[in-house]
1. Please state which of the structures I, II yields -9000 when helix-only ellipticity at 222 nm (-39500 (n - 2.57) for each DSSP H run of 4 or more, over all residues; to 500) is computed from it.
2. Which structure, out of I, II, was mean count of other Cβ atoms within 10 Å over residues 125-132 derived from, given a value of 16.1?
3. Output the label of whichever structure in I, II has the greatest value of relative contact order in percent (Cα under 8 Å, 6 or more apart).
4. Compare Rg/Rh (Cα atoms, Kirkwood Rh) across structures I, II and report the one with the greatest value.
5. Computing FRET efficiency 1/(1 + (r/R0)^6) of positions 37 and 117 (r between Cβ atoms, R0 = 25 Å, to 0.05) for each of I, II, which one ends up highest?
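Derivation of every value follows stated rules applied to the coordinates shown; laboratory data play no part. Remember, it's a predicted structure, so these values are computed and weren't measured experimentally. Cβ atoms are built from the backbone, for glycine too; each structure is taken alone.
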Structure I
Amino acid sequence: MEDLSLHILDIVENSIRAGADRIEIRVCEDKENDLLSIEIIDNGKGMSEAILKKAVGPFFTTKKARRVGLGLPLLKQAAEMANGKFSIESKEGKGTRVKATFEYNHIDRKPLGNISKTIETLVVGNPSVDFYYEYRKDGILHILDTKKIKEHLSGMSISSSRGIELIRENLNMEENSR
């Protein structure tokens, strides 16, 4: 994967396949402390201890359509290559938390990529899922909470043209702070 936003896309798609209807995505760029962190938390079905141990191994997947699963191992590798860390916690019936940290200025750190388009794609493509996206850069915090947007839309789909407009407005504020 070329950039970190594609890793986020892959992990969130796993969360949705695991039945999550609430997903939190937190991205923090902290240049002062030379740190980039990405955290994804879901309320999906979670994993057993046995599957959790295998989940970060290459080629392991629970998907029926594919025999290869590289999402988590590639994110782990990307973090470690940039002098960072990777962790995953999961409890059956409770959900999963994935966190990756990166040395911000490390030469091998992948670019974040177009995180706004990634978030927009996830939200519009999965209107029944509530997304909470938090982007923090050097102490400035931007939040997109689809639950609040859905309330504002008064029953209109978040995938409607008005819903997409509100998502883009919110994400453009975040993008302009980069």
Structure II
Amino acid sequence: MKWILLAAGGFAALVAVMAIVGALLPRGHTVSRAARFRRPPAALFATVRDFASSPAWRPELRRVEILPPRDGLPRHRAITRHGPITYVVREELAAERLVLEIADPGLPFGGRWIFAFAAVPGGTELRLTEEGFVKNVFFRFLARFVFGHTATMERYLRDLAQTCGEPPPAFSPS
């Protein structure tokens, strides 16, 4: 019985530490990763912008639903094993820039991804920047110390490289 009480007390202490540290972390974050591709900017942009086809090369997506525009802005819903996330295209400049914003205020996180396509010798450098926020203090702790803020971006860029028939990218931070 003593061990059960000690274990329960240890767990409670761990949860308290996570909550305190999470509350002390900033709600928002900005992180960036860049990777080079042999495709020209227009071709790479077309692959990234084809949301309906992205489940074919992004294993974490079960499907994507193209939604009617709202306020003249294109929208889509990505269905993952964790549930749906609705995105709105906030900015689009073909072969140069694409800005996607999470449009679900009920999620415990939010923000936007900024895709910047730059022509470089032999192809394109794609810089992906996340301007995000995490509402819940426990999830904020986990996002910072367990999952990492760049994990999803890095997986995205690796999956993109694979669909383009390229080796996994070497990432360069901002």
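1. On the way: I: -11000; II: -9000.
Structure of origin is II.
2. Values: I: 16.1; II: 18.9.
Answer by label: I.
3. Values: I: 24; II: 29.
Going through I, II one by one, relative contact order in percent (Cα under 8 Å, 6 or more apart) is largest in II.
4. On the way: I: 0.97; II: 1.06.
When Rg/Rh (Cα atoms, Kirkwood Rh) is computed for each of I, II, structure II gives the biggest number.
5. Values: I: 0.75; II: 1.00.
Evaluating FRET efficiency 1/(1 + (r/R0)^6) of positions 37 and 117 (r between Cβ atoms, R0 = 25 Å, to 0.05) on every structure, the highest lands on II.
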